[in-house]
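Novice: Following are the structures in question.
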Structure P
C-alpha cells in the first residue's frame, strides 16, 4: 500500500493560465470602455450646460482626461471628467455645477456633470460586461 496520494493538477494549472490570458485581454478592452463612457458623459454634460440661460458658454470647457497605470502585473485606468480650468469659462465650472446658494444672487446648482454621470452608469456596466465576455470568448472560457 502506498504512503502518498498523487494528484494531477495540469488542468487546474491550464485554467489558471487561461484566467491570466483573460486578464491580459481585459487590460486592452477596459480602457476603451472607460474612454467611451467618459466621452459620452462629457457630451451629455456639454449639451445640458449649453441649454442653460446663464453661463452656457462654459460648456466648451467640459473635458475629460484618461489616466492610467500599467505595472506590477496590473492595469488601472481612470477618467477625470469636468471643467478644464485652463479653458475659457472653465474656472466658473464649480459655480455652475454646485451653485452658490449662500451668495447674494443665489446661483442654483446645475448638477449637469452629476446627472450625465448617473445617466451613463448602466451603459458603462454593459460595456464592461461585453469586454469581459469578449476576453473570455477569445480564450474559450
Structure Q
C-alpha cells in the first residue's frame, strides 16, 4: 500500500463500501469533490492501481475540521494499513478540534472512530445524511 495526496481522479471508479453506497452519487459530482479537496488536507491510499480509501479534513474555520473518508468495498486485511495512515494523518493536521459524523448503525465505523481516539459527543443526529438516516457525532480535541 502507498499513500499520496488525493486528487479528483482517485474518486472516479471507487467502488464504495455498502454503508456509503447510498451516497455514491457524490463521487460523480466534481464540484463537491473539488470542494472537499480545496478545503483541507486529503490523502488517498492505493494498492497498486486500486484506490482503497480517500480521506481528509475539511477546514471549518476557527481551528475546527470535519473528517471525511470514502472506503472501497472489500478493503479487508488492508484496513490495518489504512488505519495506521489515518492515525498519522490525524496526528499531523493543524486543527485543535476534529469532528466525524458516523452512521448510527455502522458499528465498524464507530469502532474505527474510537480506535482513532474520537469520543462520542452526540449519540443521535436525526436525519443527518442525505438519505434521511441518523448520524453520531464524534470529536477529537487536542
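Novice: A value of 20 was computed for relative contact order in percent (Cα under 8 Å, 6 or more apart); which of P, Q is the source structure?
Specialist: Values: P: 26; Q: 20.
Of the options listed, only Q reproduces it.
Novice: Which one of P, Q has distance in nm of label points 7 Å out along Cα→Cβ at positions 43 and 75, as calculated from the coordinates, equal to 2.3? Could the numbers behind the result be given before it?
Specialist: Details: P: 2.3; Q: 1.2.
Corresponding structure: P.
Novice: In addition: 22.5 is what came out when mean count of other Cβ atoms within 10 Å over residues 51-58 was calculated for one structure; which of P, Q is it? Spell out each step's value before the answer.
Specialist: Working: P: 13.4; Q: 22.5.
Label of the source structure: Q.
Novice: Now a separate question. Of the structures labelled P, Q, which one yields -18500 when helix-only ellipticity at 222 nm (-39500 (n - 2.57) for each DSSP H run of 4 or more, over all residues; to 500) is computed from its coordinates? List each step's numbers first, then the result.
Specialist: On the way: P: -18500; Q: -7000.
Computed on structure P.
Novice: Comparing P, Q, where is volume of the Cα convex hull per residue in Å³ highest? Don't skip to the answer; put the middle values down first.
Specialist: On the way: P: 166; Q: 106.
Sorting by volume of the Cα convex hull per residue in Å³ in descending order puts P first.
Novice: Out of P, Q, which has the highest value for FRET efficiency 1/(1 + (r/R0)^6) of positions 3 and 67 (r between Cβ atoms, R0 = 41 Å, to 0.05)? Walk me through the numbers before you get to the answer.
Specialist: On the way: P: 0.15; Q: 1.00.
Sorting by FRET efficiency 1/(1 + (r/R0)^6) of positions 3 and 67 (r between Cβ atoms, R0 = 41 Å, to 0.05) in descending order puts Q first.
Novice: Then there's this: If FRET efficiency 1/(1 + (r/R0)^6) of positions 11 and 35 (r between Cβ atoms, R0 = 30 Å, to 0.05) is computed to be 1.00, which of P, Q is the source?
Specialist: Values: P: 0.20; Q: 1.00.
Derived from the structure labelled Q.
Values in this text are rule-based calculations from the coordinates and carry no lab data. In this text the structure is predicted, and so the values were computed from the model without any measurement. Cβ atoms are built from the backbone, for glycine too; each structure is taken alone.
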